[in-house]
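Visitor: In structure tokens below, several structures.
Every number in this text was worked out from the coordinates using simple rules, so none of it is lab data. None of these values were measured; they are calculated from a predicted model. Cβ atoms are built from the backbone, for glycine too; each structure is taken alone.
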Structure P
């Protein structure tokens, strides 16, 4: 059986050569409902650079990357340098015709001590970025936390493992709502708390690299049997606390929406056997329901509570009431569809980690070897998986509004500007989204990862997801559009150009007297 590290290496090696060749119908902007959002995104640590400028303090990812722990030994000290080049980037977004730009705010740029004194230069940067976006007619979709916890809070009380994080995150959110909420109508509290918990506290692949020796790798401390559950529990309490604050103090005046993001796997039974069908539902409950069930129903899925037992924390009645209904929309990041096999007859050790509690094995195709682990990386392309996922959410969770906040194609480091595979990939997933909408899904937008090439959490600079190529060897970090940027521009602008053309024709037919 492949372990998490060997499976990750296998996927990393194949990501740049496994493409998407399925023929997809031609898309039109007018195929989507009025008001549907088409955009692109990045995140603060991955795109900004300027890690030690203007009062910003280190995040856990600064400490991790600067210690040379990435596979390619890279860091994000400069990355795409959007901190200095945001005006240039917004002009490129406007040229493309983006409806929205999804970005995150760096907690340690706003509150260098994790709490307390606000850094005015950090606030000014995000005010400048938001104002620049709005002046170009682009909606800012803001994520408060995208994996980059201030290192000072990790050092002080172990970050997400402590209930203290709830109060500190809420206070940080309060600053952001107060400073930016008059212009931001879409807030996402946390990005991928499920994957963050698995990667940081079960496998130990992400900082702070905590895990049990038998379940993860390269960890010096941790407990994979309980810490992933504790981290997610505190994340949900932090989210619901911030959402309650927003609704009580800001929403009526600012008229925005607040949501939570979940990394959303889709799972398909490997066979039609009852055992594999049940294993598939277990996997969906463990991966996706872990986050969504509490915010919709007020508690974890029953199978999680049964299999994890006392290792998964319980919500008090008041906590359950607060977390239930705490989202106006669900943010979905989707890359993986996996075939799922029952593994109830596997090792029956009394000591299990999060993955062991699922009693399932996974394959990324019908032909590859099964693994007990899933890692957050997207191979191969299965657009129908996104359609099935969106329709499952419609049926399972009361058809809550959804924004697909991440979906994209990773090319190799030496990727050509002629990125036809990315065009086919995005076209395929957009058509899948459209099919789900036509079947009743309340999906409100689709945001591509990523607007431009950035530092990737999984692979540094060895993978490229952007519409725009960034020359990381050039001090100026020169941007060049790929074929996909031109294709997306044509899709985005077609409706606007058609309306302008029709208005011009009407004016010529009925000139003002």
Structure Q
């Protein structure tokens, strides 16, 4: 990269599996623009999110903190105005930061204004959100529990929130700022409901798509939430054909998103900033998509279909055509961007810059990648409450809080170890069981692996439990309050607490108190 500070584009879809992108090895899907980005940049094959749910994941990669570090573990505990975040770091360092669209699941009140220069829709959407009752779903409640709507009507006047976001970004790029800028483009797709218009709806041959990964069945135990979801949602008997229908529609949504991404990249090039802009592509988490007979996500879900991320970084003179299987966490995005921008982080974080790895894809980066989720049962009153079609999911968590018990996955290149607060631990051999279906935890042959991973988990928790705030407080702050009644000063007046403290400190120093601290 040159000495000039680069621009940045952050393209962040929601609920995108890594294995649903052509560049990450999917032979069935068409993602030519994303594949082209990977070809001119670096693909990270072992990148993992730090939380399986939208808002906590976003809070994590924007701060460089793990979800437990500051309690960002719910959909309603968002980034506060006094907490650091990546857009704000860039803005305060002189970047012009734009955030087209209105993703409302990132910043608490007041934090958006401090973090970005521009926000919202320059081109408004005509539709936002889906049906709130079974009658609005083709196929009724059965399809609704699969979050499947299918083909959207052909309507040239229909402008979805994502399409409005892309049009806003493209228009913004027609006259970008003169100085360095950062453009954050978070989308909703391919988050369910599974729905897409033509030509993307019919793009994929349903029969040609592979079936989802089967559940463990009689081969071994599984976390209790998995069967509870199947039973509660009534999707135990969903046919392979229906799962392929869901997958084909999801793939169609991804291809539509790829086309939108292509338009955005063309606009960057058209602005004249193509050679000076770093593009980062990644998602906040994945999607079950029928794997193990499940759909959507779960607060304590830690399978690779949920946690593995399609991270790609390219542009502004960075090496192209590379890929690495080094262990990477999404919190590594923050220090990577700040290093490229020449900005010092104002806070302690736990990310590690990917810049050295981009220039030498064969080097080591991390020994382990961590993902956490879930809650303590005592936190049940703070669990999500939701309307249709998420009502059953939310109710199940309140009725059986142990199903969303706190959990942590520790991964290295060979193994995945999952610790659960209310259930037995799990251990998966990644090379022979890439879908992490059959746990071998408790096997005498793997005792040393379990002990090693458990120790890694303990060390990680001890090191990342909290952070000391960057701002220091005075140990003896002035307090503007009266002293208790009856405590008069030498002249008979009542001293303020701050005056009394000053007198006490003066007496202490006079008695050589500094020598006795």
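Visitor: Assign the value 85, 55, 48, calculated as Cα extents along the principal axes in Å, to the correct structure from P, Q.
Guide: P
Visitor: With log10 I(q)/I(0) by the Debye sum over Cα atoms at q = 0.12, 0.19, 0.22 Å⁻¹, for residues 135-214 alone coming out at -0.44, -0.89, -1.07, pick the structure among P, Q it was computed from.
Guide: This figure was derived from P.
Visitor: Identify the structure, out of P, Q, from whose coordinates relative contact order in percent (Cα under 8 Å, 6 or more apart) was calculated to give 19.
Guide: It was calculated from structure P.
Visitor: With distance in nm of label points 7 Å out along Cα→Cβ at positions 159 and 471 computed per structure, which member of P, Q shows the largest figure?
Guide: Largest one: structure Q.
Visitor: I would also like to ask the following. Suppose you compute helix-only ellipticity at 222 nm (-39500 (n - 2.57) for each DSSP H run of 4 or more, over all residues; to 500) for every structure in P, Q: which one lands on -8500?
Guide: Label of the originating structure: Q.
Visitor: If Cα extents along the principal axes in Å, for residues 111-174 alone computes to 44, 31, 15, which of P, Q did it come from?
Guide: The value was obtained from structure Q.
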